[in-house]
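Each structure below appears as structure tokens.
Every number here is computed from the coordinates shown, using simple stated rules; none is lab data. Given the structure is predicted, the values throughout are model-derived calculations rather than measurements. Cβ atoms are built from the backbone, for glycine too; each structure is taken alone.
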Structure P
Amino acid sequence: MMQVYLLRHGIAENARPGFADAERALTDEGREKLRRVLKRARAADVAPSVILASPYRRAVETAEVAAAVLGYQGKVVRVHALQPEASPADVWEEIRARKEEASILLASHEPLMSALAAFLLDSPALAVDMKKAALVRVDCDRVAGKPKGVLKWMLTPALAGE
């Protein structure tokens, strides 16, 4: 069984003309809301054995905050399958390539994160409201073929409020 954690990036800077979307950084508020969610996750014994992130700056920064709060000692691995335009099937292949991991945290974007949650639960029509800095746990008992995950919980910044 593998625990899969889906973490949507925190609040980022607004897009600006002539400024690449991939370079938008997290705001201070975005970092604070992420820390709140991740402190609650740490209290629930969330301890990923690997952290993967979209190569976009806001997702990498989100993954770095997660690594710091959760006590992760490894490197954050940037993977193209977590870019905003990627497909849940591409992410599933990344997960399957790491089947030896007990717990994997994925830092990425919408609409990929909500679509991935539905895909992992074998319910493509499922609507999942992934707020910024939301964290979802899905347990997958097998990584062969199609996923058949079980939703364990979702934590949002509002629920993690101090």
Structure Q
Amino acid sequence: MKRIIVLGITIFVFYILQVTVFNPMGLFHISPNLIVILVVTFALLRGNTEGAILGFFCGFILDIFYGDVVGLYSLLYAYIGYLCGYLHKIFYKDYVIIPLLSVCVVDFFVNFIIYVFTFLLRGRLEFNYYLMKIMIPEILYTLVVTIILYKPLIWLNDKLETNHEEEV
């Protein structure tokens, strides 16, 4: 129960940080995708089932506040958590390469899906502009923030595992 409460608070804090501290009006009008960092990291640490569940709830929060269609972000982030969870078996906490590559690929995928649903379906075909001015800078910004947040997220996961083992 404590694990669920702590993860719920973590999701809420990451969302609040993403929309306030890392507001898109800041550095080059982009913001890092903290939700992607959270989902990918916990999917790598905990596996595909917990990654999918965490991804669903992270996406649900985005659906509530941002989504035009309820369920799009929930489904997208659940798939991301599930697919990244498959890397759990080959993942070592000490190596930061797999999380960085995963965050890079996932952030590109999320931005591409957003492009398709917000621009392409409305007849805007400026993909090169979107790629160069939004996608690549956001991916780089997200990678820098991933390097900063990776160790604290591992520490949080280790604390949750330790507390869960003591309860059982």
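If log10 I(q)/I(0) by the Debye sum over Cα atoms at q = 0.09, 0.10, 0.17, 0.20 Å⁻¹ comes out at -0.25, -0.31, -0.94, -1.33 when worked out from the coordinates, which of P, Q was used?
Value -0.25, -0.31, -0.94, -1.33 for log10 I(q)/I(0) by the Debye sum over Cα atoms at q = 0.09, 0.10, 0.17, 0.20 Å⁻¹ corresponds to P out of P, Q.
If mean count of other Cβ atoms within 10 Å over residues 59-66 is calculated from each of P, Q, which structure is the one that comes out at 16.8?
Q
Distance in nm of label points 7 Å out along Cα→Cβ at positions 19 and 75 computed as 2.9: which structure among P, Q?
The value was obtained from structure P.
Supply the structure label, taken from P, Q, corresponding to helix-only ellipticity at 222 nm (-39500 (n - 2.57) for each DSSP H run of 4 or more, over all residues; to 500) with the calculated value -24000.
The correct label is Q.
For relative contact order in percent (Cα under 8 Å, 6 or more apart), which of P, Q scores largest?
Ranking P, Q on relative contact order in percent (Cα under 8 Å, 6 or more apart), first place is P.
The value 19.9 for mean count of other Cβ atoms within 10 Å over residues 35-42 was derived from one model only; which of P, Q is it?
P
Given a value of 24.9 for mean count of other Cβ atoms within 10 Å over residues 3-10, point me to the structure among P, Q it was derived from.
The read-out was computed on structure P.
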